[in-house]
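The structures considered in this document are given below.
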Structure I
Amino acid sequence: MKDAIRLVADLMCVAARTAPKAVGKDFIVTGVVEGDDLLELANGMVEYGKASGKINYDRDGRNVAASSACVLIGLKDAEVCGLNCGACGHDKCVDLPKLQEGPEAEGPVCAWRIIDMGIAVGSAVKVASIHNIDNRIMYRVGAVAKKMGLIDADVLIGIPLSVSGKNVYFDRG
């Protein structure tokens, strides 16, 4: 079962890589966390929730601990698209400020690059679904994985994976 989950996690990373990107430029980064690193991530989530006072990091950390692997998908050094669309709140792309470290992500980021990341995440979870691997897109996983430096990304999402008789990511209480 472990090999099957790792294979699907790798296929999810392939799907994220090959997903369509605005103006054909790719700033997506991916990674897979498993084994001891996965348990460190789960524990790190619980600890971050306690230290920050933010809710549900403990709940999501328990979900990660009950998982077999976790796919990470993020953006790194994403350039603006150059469309001057204003979706970022600025009239011209050149007016978008440089990345600044936020509490859980770096920004601001071009709106179209965030959409690229969303398409990549959607493509990845489609692969998991096709192979009947339970999964859930989790912001909190990405926030802590970024803090832990599990992959080098400015904005990061985590997708834990599980195979069991009941989906551990829903009806969580």
Structure II
Amino acid sequence: MARDDAARLAALFDAHAGPVWRYVVHLTGDRAGADDVVQETLLRAWRTPRILEQDPATTRSWMFTVARHLVVDDVRSARRRREIGVADVPERAAADATDALFEAILIEEVLAALTADHRAVVIRAYFRGLTVAEMASELEIPPGTVKSRLHYGLRALRLALQEKGVTR
């Protein structure tokens, strides 16, 4: 039985999908929307067994009527009334930079609380991306000193942030 229904539905599609699609495109001018209307029309025909058993001419007029009603329903829908067609795509929304500004102010404040030696290595390591060897060469201090200043500087930075309420 299911194979028989599938064959009838395929025959229905072959016989009527093209003319119904052209009819909907003529009504709406929307090729993509016409595909959706034809699909819904064929689905409704498949759900109505008496349509599959009718004369092909009667079936086609029924499908045109269903397609026309679907187009009218879409035009009258609330979704369509709220949509406004525009020629140009709107600009992308920009993320709010307020949080980034507050974080930058916070980082500036806690860096100012560090000693000059600790601040120098933290800024070079995390904002300039220098290696321990590069920092040692630039600051003219041994690499071990750079490592210890970085360790204690980050520890002081973490404590200063915790005092300001930053927990992450």
Structure III
Amino acid sequence: MKIEKTNIEGVLVLTPNIFGDDRGYFFEAFNQASFEKAIGHSINFVQDNQSKSQKGVLRGLHFQNPPFEQGKLVRVLSGSVLDVAVDIRKDSPTYGQTFSLEISSENQKMIWLPPGIAHGFAALEDDSIFFYKCTNYYNKASEGSILWNDKDLAIDWKIKKPLLSEKDELATPFNDFKSKF
């Protein structure tokens, strides 16, 4: 597996070694020992989540506050998304920086998002299936959201008029956000 650092400290892009022939392909999607070596510490995933979105759906920028913060290993099983990360760790040298990458069932890239990263994605194709492993259980009282179209973050989501949840339409602008990380 190829591991690439990004501009945000601790956020990694993982590209598996894919073995293909005329029958199809095979790859190891997750290996605990290899993953822990890549991130430099032990990890325990406790919950897997999956969503299906139509083209133009935007979900994010979401996070969970301590003590229910989550690290996430994200990938796309079908279709493609623009995946976006925002560093919300106030003592991080990359605080407020963004990272985005198209991940798809074709390129099979995965992204590791450590705790303290707000996360979102925009579906670039119909029936995009998004899958992620979490290091902590979901806790509604700990959830937070940053405004997806915040002018200071200036994220290019690659879609003109996204389909949003009410929660995402009413999220907190980045300058009004008080990080608990």
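Remarks
- helix-only ellipticity at 222 nm (-39500 (n - 2.57) for each DSSP H run of 4 or more, over all residues; to 500) derived as -14000 - corresponding label from I, II, III: I
- Which entry (I, II, III) yields the derived value 1, 9, 18, 20, 19, 15, 10, 6, 3, 1, 0 for P(r) over Cα pairs in 5 Å bins from 0, in percent: I
Values in this text are rule-based calculations from the coordinates and carry no lab data. Bear in mind the structure is a predicted one, so any value in this text is a computation, not a measurement.
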